[in-house]
Structure I
Amino acid sequence: MEATELSALVTAISLAQDPPAKETLAPIDYGAIMPMLIILGAACLGVLFEALLPRHQRWSAQVALTLLALVGAGVTMAFYIADAPADGTLTLAGAIAVDRPALFLWGTLLALALGAVLMIADRTVEPGGAFVAQAAIRPGTVQDREQRLGAHPDRRDGARFQMQTEVFPLTLFALGGMMVFCSANDLLTMFIALEVLSLPLYLMCGLARRRRLLSQEAAVKYFLLGAFASAFFLYGLALLYGYAGSVRLADIANAAAGSDRSDTLLFGGMALLIVGLLFKGSVGPFHAWTPDVYQGAPTPLTGFMAACTKVAAFGGILRVLSVGLESTQWEWRGIMWGVAIVSMIIGAVLGLTQTDIKRMIAYSSIAHAGFLLIGAIVLTPDGLSSTLFYLLAYGFTTVATFGVISLVRDADGEATHLSQWAGLAKRSPLVAGVFTFLLLALAGIPLTSGFIGKFVVFSAALSDGMAPLVVIALIASAVAAFFYLRVIVLMYFSEPAPDGPTVTVPGAFTTASITLGVVVTLLLGIVPAFALDWADAGTFALR
């Protein structure tokens, strides 16, 4: 027997007698990720509903399934929070971090999605719902007019009361992606979640029942710019992997704290990664998609995007900056100061020039993204908790705002030009009063959640030595307040046009959604202690 064969035989015998220890992975904590599993599982079940149920049964089945999934996910999360470890837990081989900030963001997303889904499901404000019945029909054709108006005398199949019910599983997929995104513990998981949350939104933006061409244009713009942003994110991920040898945030943080590798990869990857995240949060100057998409998308979906996407995006930004890039804050903090200032200026100044109410709220969201970014770059427990509270407060106000916008209509659908809102208080004092309260909340007037949100964020920034940035934010807030007050003055101190729009009586779903947003906006402005305590309950898992 040759020496090599003898050596191989000895090795085989020794391995058989003493096999190498296998690397064991921690078991999956199903209790921690159950809310996420319920949402994604319900989304898959909704797809089966679309394939198997008759068309006339889909709407009721999808609405029931979606609402049940949201409530079920909320209940399971509430049970888990009672016994959740204080420092969080890592599961799914360390890809998901279920810590206190993640649980707060999950609860916020579920509550905001509940309000948005109620608006999406409503079929009374717009007969048949805000979403088209058959998206494959080209805009402007006879078939398109028939399904939009139900005007054909021989139509007895209830076409005018149908809607594209695929929006419900698509909404759940987007929501599931958002939940994964703000709890991802590594950049690869975060990128996959980014695509899962983005692709359904691209599709749903083009499904408006009215103004189909504008809606489809918004979808194309959102898709193209979103693809660029995803490419930035992925390229940054690749560079950071080349620098740290890992995509896990904790490993990137350890490498950045002390490594003999070139910092070019670190700073290049960091810049590209943050650009992709800022795009998703509609932070200026990476905001170009926001006004067009907000204007063209179906208004219930706009409310969902404006609230939930911002929560997920800033949840991801907070985790990346706090866990992965904290040791390099002296390199990126000055740049982020500049980005926050630019976002606030763009939102406040360009918002003054808008004549469309949905575009005005879009620029308002860009200004609010600048305020949120101030809290995100503080990197203290106060900065984290104040940003989380701001996301909660802003989200409920925004969902209710778009719910009110959907009620003011003319023969062509929603009346979004500012001139059409003249004298609205004389036509419907209740709607004008509710909208005034919501605009004051967005402006940050006391006794609203907007005031408390700005107060806690600015206080955290001041305690961290960011007084110049807070002064600029206060000036931007004062400028932005002007275009909110302009709408209020227009509603109360102008005469309505004789052929002006009417205010549609909302159905039960839209009424519930608006009421939820208004009540939470008021409660968080008067008794915010509970939400502030919950937001301050813990920090990110740093493993």
Structure II
Amino acid sequence: MEDNPIEHKKKNGIYYTPKSLADYLVRPMLNKGYNSFFDPAYGDGALLLAAERNQRKNNESVDISLFGCDIHPVNGLLTHLPEANLIESNFFEFDSCNKFDAVLTNPPYIRHQEQDKTKIKAFKKSIEELQELSNSSDLWAYFLIKAEQHLKKGGGLGAIVPWALLQADYAQNFRKHLLERYEKIKVLALNTPYFEDAQERIVLLWLSNYGAKNKEIIVGFSKGIENEIEYRKLNWEDWAARKVITAETKSLKKIQNTLNIKYGFRKFSEYADVRIGVVTGANDFFIKDYSTAKSLGFKKNDLKPIITSAKDFPNFMKSGGKNLKRLLLINDSTAQRIQDYLKEGIESQLDQRSHCQKRKPWYYVRDGKIPDAFFPYRVETIPYLVLNYSKVQSTNSVHRIYFKKVSDTQKKWIHVSMLSLYGQLSLEAESKTYGRGMLKIEPGSLYNCQVLSKSDESIDGIYQDLIKNLEKGDKANAVNLATDFINQHLDIDDDLYFEAFKIYNRIQSSKLR
């Protein structure tokens, strides 16, 4: 069966460029002495047509030549161009002897998990520069490095790429690669999704004077191209950091060092281990509300209260596991009672899913050791720790936390310090931001979060106040209370607080939630 149109686009990374976005990308590339423009994934021709359209508006007396390559072009809008200018081919097989003044591209956004590994290996072998990229790189990064093979010295490149350019681990080497090859790097990160059926936030990337070492990097963040945009300069260290943020890397490190040396903050990894939650392989089948589970023949001992999302946190803190959904724990005895339900799973081919196939039998989900606390894997704003007094479990959308010989009082200190401005700042700096400002907190990001662990029982009062605010969903006020308490208890220097506040707000504004 063929993919439906939306799934076909996602699978092949095909998203055609809107006219307004094409014009915006192309305009800075004109009037720079470029005569030939090449799009290595021209699709329906949006970028080439934008170059032609805008050049005529700017200077009708100067002609430009347009060229394109695409493995699956949408022919029809570029029939006025010479047939030889448009090549239907796999771009990675396009002869690098073909050189152009400028490249315009909206490369395919195929994630590394969906790539043909054999082909990627062959591409890397044939193009030395591709070997700088890790095997976890998405296709757009390979595409842009291949595209620069077609630039004349002094040429320019304009591209529409995902936010991964600024966030993904694999993109760090790619950004370093650019420093050695382009005199000027200009970036505009946009929060508005511009592509139909895609939630991917995009970055406009302009690279100038190919072949020269970098002299300038400027970065802007905006909700959309129609807004007034303020750009700021970045130094090389900020650009080549693990994650590009608006705050200066040196200032951020200075704050973290001061918190560590002067005030006793330590990495979360010193106090706890982080594990992903329960992976069922089919949550709709293995997780049910209590009444539905009972109607299917499950008994109380077969059911484990389970947190399925960080959205469960406020209710969990109020009511414990009472109102949570239940994980179905199916053993041999239970299986005899629910044969009809198991047959439904087999008919839906759940037993053929990868996680289910690893289990013997396929429906035997292990819930594992009860965690001491939970922390969200993805969250829009203000992630926070939840202590697990009710002894429940979580799915893999929520991290399970296991403390290392830490007292109950110390856990509360860790909770409060993570919720304070200082903990939030380190989480924001270490984690990745994806579609529409969603913060993705990998175990490594959580391990690096700076926290405070003390045995002072004066924490009890503020801890209870924070819980009341979090139960009501008032996370912003909880952060303020936690920050005020930490500031007063540790007598935090005002200059340190204001600098941390400034950088945190700058990070927030760059995400434009």
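No lab work stands behind these numbers, since they all come straight from the coordinates. This structure is a prediction, so every number in the text was calculated from the model and none was measured. Cβ atoms are built from the backbone, for glycine too; each structure is taken alone.
At-a-glance table
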{"read-out": "For distance in nm of label points 7 Å out along Cα→Cβ at positions 71 and 231 computed as 4.6, the structure of I, II it came from", "value": "I"}
{"read-out": "Of the structures I, II, the one that 1.3 was derived from, the read-out being distance in nm of label points 7 Å out along Cα→Cβ at positions 191 and 255", "value": "I"}
{"read-out": "Ranking I, II by distance in nm of label points 7 Å out along Cα→Cβ at positions 55 and 359, the structure that comes out highest", "value": "II"}
{"read-out": "Among I, II, structure where Kirkwood radius over Cα pairs in Å as derived comes to 24.2", "value": "I"}
{"read-out": "Ranking I, II by mean projected area of the Cα convex hull in nm², for residues 327-374 alone, the structure that comes out highest", "value": "II"}
{"read-out": "Which of I, II leads on mean count of other Cβ atoms within 10 Å over residues 95-102, largest value", "value": "I"}
{"read-out": "Structure with the greatest value (metric distance in nm of label points 7 Å out along Cα→Cβ at positions 335 and 479, set I, II)", "value": "II"}
{"read-out": "Structure from which -10500 was derived, helix-only ellipticity at 222 nm (-39500 (n - 2.57) for each DSSP H run of 4 or more, over all residues; to 500), options I, II", "value": "II"}
{"read-out": "Of the structures I, II, the one that 17.0, 58 was derived from, the read-out being Rg and Dmax of the Cα atoms in Å, for residues 167-262 alone", "value": "I"}
{"read-out": "Highest-scoring label, criterion being relative contact order in percent (Cα under 8 Å, 6 or more apart), among I, II", "value": "I"}
